[in-house]
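Each in structure tokens, the structures are laid out below.
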Structure 1
Amino acid sequence: MIQGIVLSFYECQLYYETMRQIRVQTIIMGGGVGSRLFPLTKGRCKPAVPIGGKYRLVDIAISNSIHSGYNQIYLLTQYHTRSLHRHISETYNFDPFAGGFVEVLPAEQVDGKDHTWYEGTADAVRKNLDYINLADDDLVLILAGDHLYRMDFSAMVKAHLETNAEVTISGKIVPSSIVRQLGVMELCPDMRIRNFEEKPSTDEQIRRLLLPREEYPRHNLDPSQAYCVASMGNYLFRFETLKHALEGNENDFGKNVLPKLLAQGTAMYTYLFDGYWEDIGSVRSFFDANLALTDIVPPFDFFDEKHPIFTKPRYLPASKINGCSMERVIIGDGCLIDRAVLRRCVIGIRSVIRENSCLEDVLVMGNNAFEKRHTPSGPIPCGIGKNCYIRNAIIDKDSRIGDRVRLVADGKPNGYESHGCVLVDGIICVPERTVLQDDFIF
């Protein structure tokens with residue numbers, strides 16, 4: 001008995017010594033073209049899209065990594081990067097004694113190397129391996145930059161070391177009806193990955209990947225539904241394994257690299273995550289995720305004092321609300337709202353909403369600066385004018401909406417467009433810096 005206790009204590013000491021010696025660096029993917037989020041990505045990349053009234057999507061991944069204890073972070077960017085680069089440079093400045101950084105690595109052309117741009121997630125990492133200074137046994141955490149979730153990656157690292165894995169993928173149990181746009185994994189009972197399919201397109205493929213019914217009680221799943229284990233797009237690699245995996249010309253982790261590693265017998269495991277997670281891949285998912293923040297008990301909690309989501313410190317004044325009727329509304333800093341009616345809305349920083357306007361199920365991203373007078377571009381001031389009615393809409397930044405404007409999607413087909421506004425997934429999208437004259441009706 002005494003010998004067993006001593007051995008257990010020794011094993012614990014060895015484990016924590018190993019954890020202390022292994023370094024973890026994070027790579028965050030800046031995203032592709034973002035066509036399914038268009039027109040929100042017309043002038044910005046997906047990680048730079050505003051969310052929750054005051055944040056950017058990239059703040060989620062960076063904050064999760066920092067709170068997990070991993071503050072050496074590389075951000076790989078390529079498309080519409082200006083606003084993202086500015087946000088990073090103005091937000092993430094570390095104490096020099098902490099050894100942390102968020103370094104932007106844009107696609108670049110270097111003499112003596114391949115002159116193409118990033119051709120996919122794996123290709124982007126391959127072209128930046130020279131910047132990662134790690135030993136073979138150290139770990140690289142690769143994260144998507146456009147997902148909404150709160151996760152402690154140190155628990156994922158712990159599971160990775162305990163299973164002696166070479167690759168660990170964070171997984172989420174989801175209904176099989178939504179997996180056609182996700183990577184899906186077939187698992188062994190010990191969480192080792194048997195098969196990986198990126199965006200399965202046929203019912204037969206999905207049937208082969210269904211979670212076995214005997215697993216339902218363990219995860220408290222509804223027996224009337226079918227489920228799969230989807231990849232969250234977060235990968236933990238042993239650095240030596242990552243280097244070998246990228247020696248070929250495969251461009252994408254999900255489509256090419258992970259299936260190749262499985263075929264080679266690489267020890268690949270899943271770390272199951274049971275919290276809220278949303279892939280912000282479309283206008284509808286983005287809109288729903290934002291408005292869900294107004295729920296009485298929201299699925300994602302920004303009100304976590306111990307683990308805040310970091311973002312740019314703007315030093316804005318408190319919002320000023322005058323004679324309004326509001327129900328389930330989030331309001332960012334520096335807003336001016338006068339005698340308006342708001343129902344289930346997210347109102348971004350520096351927003352201006354004038355008297356007698358009514359907004360229902362609306363996301364207003366706000367403005368980049370305060371405006372003291374009308375601009376030379378016309379008589380419509382920044383913000384939303386008087387006596388407007390807007391429902392099921394996203395109003396992008398610095399838009400100018402005149403008086404008596406009516407934005408309602410009823411009866412219009414998807415893709416309907418008028419004066420720059422477009423109907424996407426049943427949601428009216430008003431692109432950045434749009435000007436709508438008085439009495440405009442969508």
Structure 2
Amino acid sequence: MGIEYYEVIYVTIHVVKAGETLNSIGRQYDVAPGLIARYNGLREPYSLAVGQSLVILIPEELYTVQPGDTLSSVSTATGRSMLQILRDNPNLEGYPVIYPGQTLALGFTQEKFRTIDVSGYAYPFVDLRVLRGILPYATALVPFTYGITAEGGLVDLEDKTLIELAQLYGVVPWMHLSTLTQEGQFSSQLAQTLLEFPATQEKLADAVMAQIVARGYQGLDVDFEYIAGKYAVAYSQFIGQLRQRLNSQGLELIVAVAPKISADQPGAMYEGHDYSLLGQNADGILLMTYEWGYSYGPPMAVAPITAVRQVLDYAVTVIPREKIFLGFPNYAYDWTLPFTAGMSRAISISNEYAVELAVTKGAEIFFDESAQTPYFFYTGEDGSSHEVWFEDARSTYQKLLLVQEYGLRGVGYWNFMRPFTTNFSILNAMYDIANETQPPVA
């Protein structure tokens with residue numbers, strides 16, 4: 001089952017043993033069971049799975065809401081921002097609604113490393129209640145995605161609601177530009193057409209800048225995938241030209257790149273991304289350090305720590321560390337066994353649902369020490385065998401620790417579509433999250 005608990009400088013993580021309950025764990029750490037539930041997204045009746053990991057956070061101060069209190073008045077009285085109160089109390093789900101008798105946590109006894117930037121993607125059809133619960137932990141929100149046409153035009157996106165919601169939390173919206181088609185595939189042909197014709201690039205740049213102004217975006221995230229190696233230099237130059245135009249307006253440009261471990265790594269996913277040139281020509285680089293375990297592949301960790309480290313070890317030799325965002329997978333996969341190459345397809349689920357599934361099925365959660373990732377097996381209603389790999393408190397802590405260890409700018413989530421209370425609780429315990437404004441949080 002792996003280790004039974006983690007005691008680390010910044011957080012304590014408990015791994016559930018047979019016979020333990022939330023009440024017994026609370027007594028062990030002298031923490032109210034309700035607070036443990038709060039920071040792990042647990043709901044009554046608080047059933048636990050053997051091997052499940054729980055983050056244990058000790059509030060620095062507890063405040064009991066009085067009649068007439070509002071989030072704003074509590075913020076003023078305690079000297080803590082409304083956003084920080086929301087972060088410290090994920091049970092509020094991002095809403096500034098409090099009631100008399102409610103207990104609010106104000107800070108934690110754990111010391112934080114430093115301030116980082118946190119970005120995340122969201123489709124327009126995101127559950128807005130889920131998104132509101134996540135936005136207090138964000139620096140930037142990236143509505144996904146504006147496509148391009150062969151003529152250098154934009155495929156529009158219904159992004160106004162997401163932009164307005166981001167602004168309520170003081171989160172900067174970044175426009176997302178990609179070669180993703182309506183069929184959901186990245187088009188190497190679209191990238192090739194664009195990169196071969198400077199006039200088309202100029203037309204696209206004009207369209208992007210106009211949309212940024214029209215929608216109130218404060219940056220641009222570019223994600224061109226499966227670019228042929230012969231276009232790597234042209235792509236980097238295009239990024240540099242876009243960056244000049246953005247920087248002239250006080251805006252920045254981020255580029256998402258495939259997870260490479262060497263400059264000459266072969267493969268359609270890697271060859272068009274020149275880390276060194278893109279690192280020079282962009283303001284930020286998002287390393288897409290996930291999808292080793294994927295829908296059509298065999299069961300394995302989505303982001304094994306060993307593979308993530310390999311990418312970082314190479315990246316920091318050619319990209320300034322302060323530009324790098326570590327990619328984090330806010331999703332899990334459920335495979336039906338036996339796996340058959342070319343035929344099997346795992347379904348994507350949330351990390352929180354993975355734990356609920358283990359509890360419901362009575363499955364024991366195991367932990368792969370090499371990958372630093374949890375997994376479990378269960379039997380479906382139809383008698384089929386399943387294998388699930390997901391992220392938990394332990395894998396979250398190990399990945400977020402890399403941001404400090406490697407001196408990175410921050411973390412970028414794919415994506416903000418699903419709740420993951422444990423993750424954001426640990427993020428909040430380890431780091432301050434950059435947010436330049438005091439938003440209305442309405």
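Every number here is computed from the coordinates shown, using simple stated rules; none is lab data. All values derive from a computational prediction rather than experimental measurement. Cβ atoms are built from the backbone, for glycine too; each structure is taken alone.
Starting from the value 19: which structure in 1, 2 was relative contact order in percent (Cα under 8 Å, 6 or more apart) calculated from? If you can, show how the numbers build up before the last one.
On the way: 1: 14; 2: 19.
Matching structure: 2.
Ranked on distance in nm of label points 7 Å out along Cα→Cβ at positions 87 and 311, which label among 1, 2 comes first with the largest value?
2
In terms of mean count of other Cβ atoms within 10 Å over residues 47-54, which of structures 1, 2 is highest?
1
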One of 1, 2 was used to calculate Rg and Dmax of the Cα atoms in Å, yielding 22.1, 68; that structure is 2
Computing mean count of other Cβ atoms within 10 Å over residues 343-350 for each of 1, 2, the value 23.9 comes from structure 1
Value -5500, calculated as helix-only ellipticity at 222 nm (-39500 (n - 2.57) for each DSSP H run of 4 or more, over all residues; to 500) from one of 1, 2, is from structure 1
